[in-house]
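Structures given as structure tokens follow.
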Structure 1
Amino acid sequence: MYWARQPSRTLVLFVHGWNGSAEGTWGEFPRLLPLQPTCAGADILFYGYDGLNLRAATSSHALRKLLERLMTTPLELIPSAARSSVQRPKEFAYEKLVVVAHSFGAIVGRQALVDSHRLGSDWTKKVEVKLVLFAPAHKGATISRTASAILTLPGNASAVLGRCLEKLLARKSGLTSNSYLAALDVEKDCATLQVLEQQTRVALATGNADHLIAARVIFGTLEDIVEPVTFAEDPPPCILEGKSHEDVCKPNPGFMKPVELVAAAIV
């Protein structure tokens, strides 16, 4: 967690995807984002979870519980060792939340927000929420269809093809054989994705849920892992030339577009 010295009551929450890590997924975001003028007063949290072995429902539940604490009692989450340097008034609360998610993290993040809305969490009515999604897997992943098919094959065939798939997945997105549970939730047209989109559409139709529409959706021209198809009422995507599924969310001093897109959502 990066605590701002002069807080603007904004939290930027990063949610990694398959086989990602709290900060490793995001390239130089931790260094470059705080340098943006609109981000100077924002607290930044790079959230980590088990993106390989847990189903989306489990991961989104944990994230929803964390969001509840962050949006209602944020001061309780400041480590005791940091309280002398992190100065916040007793009544401190966030007024804006920007959720930045990559790949499978878009499913986890969206479900957490949808569930918070459906449960009538008070904070969803008080906090301005924006979604920025890099290569989201909310419409399914191409390679997951192969993984699911292999799981249904008889022993020998499954073992042989499974080893071949391991190599493919390792090359494509760093996945291993232990990632099958997560893969079940990115199968195109699987129940997880269908219900998530249906719940999102119902919430939007009933009103007061515009925060469930992504502010930005970003894909690279070399995307070959997830389906780059519009989810619910999201806007058309921003396409970044020459970027793949893995590096579309990894800024560096020579590739600042991801930072600029997130910074724009904070305004």
Structure 2
Amino acid sequence: MPVVKAAAVQISPVLYSREGTVGKVVKKIIELGRQGVQFATFTADAWDAQMLFLANHGYRVIAHDRRSHGRSDQTWIGNDMDTYADDLATLLETLDAKGATMIGHSTGGGEVARYIGRHGTSRVSKAVLISAVPPHMAQTPTNPNSAPMSVFDGLRASLLADRAGFFKELAMPFFGYNRPNAKVSQGQIDSFWLQGMMGSLQGEHDCIKAFSETDFTDDLKKMTIPTLLLQGNDDQIVPIDIASRRSVKILPNASLKEYAGAPHGMCVTHADQVNADLLAFLKG
């Protein structure tokens, strides 16, 4: 039986990463000595199914809580995509990660793209974008086919009016639980709500601007490494037509796998399928 070794390290006053805490910033590592896998989304807990699965297949897996989310420091400034990417760079440099596969879900997919756009691929060998926000979610005069700004203004207004209710309600389309005959998990709704409520109101408010208004087109063009896109064609949060189906045409070395009927939170609802696809990509 392989030995699972937990480690913790102080990185900066911002990031929490699973498995132990030292000072203000820590990270979770399950280390089995093989190629590393770095996960990015709003909290590390969202990757539980993937981390356990890949660790049991011999991979070193790391996941962190984005600044102002989860157990990371709640900062008033720096809740923007450039800083998210720079935080991720500090984490990888501190761990001296090399040859890593970076996996990002939703806004985390934007973090992965912006990290590579700003810091290159010297520490990264592959990338996976799952239900990810690139290339550019918000509608602008030069990006007319994306979502109108009123959508994101509405999210901000709902968050400010009733944050607790916002995350309860968001869980339903996030996991596709509002669809006919959906198998609803109250436990997953509660977990999603808890992860949302752990962050700061300011950070979450700023994050809506970060994921919606950031244009990742140039970042995607710099992602010359093998890249896998996974997304459900019933994603009600990040519609596939303005996300993965556009990104795959910009990325130099990418493939897209669509999941029929899958929601935004497919790492939970379709965990077995996602895990199998990740493992095949890692081994390929």
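Derivation of every value follows stated rules applied to the coordinates shown; laboratory data play no part. Just so you know, these numbers come straight off a predicted model, no measurement behind them. Cβ atoms are built from the backbone, for glycine too; each structure is taken alone.
Side notes on the structure shown:
- Relative contact order in percent (Cα under 8 Å, 6 or more apart) - structure with the largest value, from 1, 2: 1
- Entry that produces 20.6 once mean count of other Cβ atoms within 10 Å over residues 93-100 is calculated, selected from 1, 2: 1
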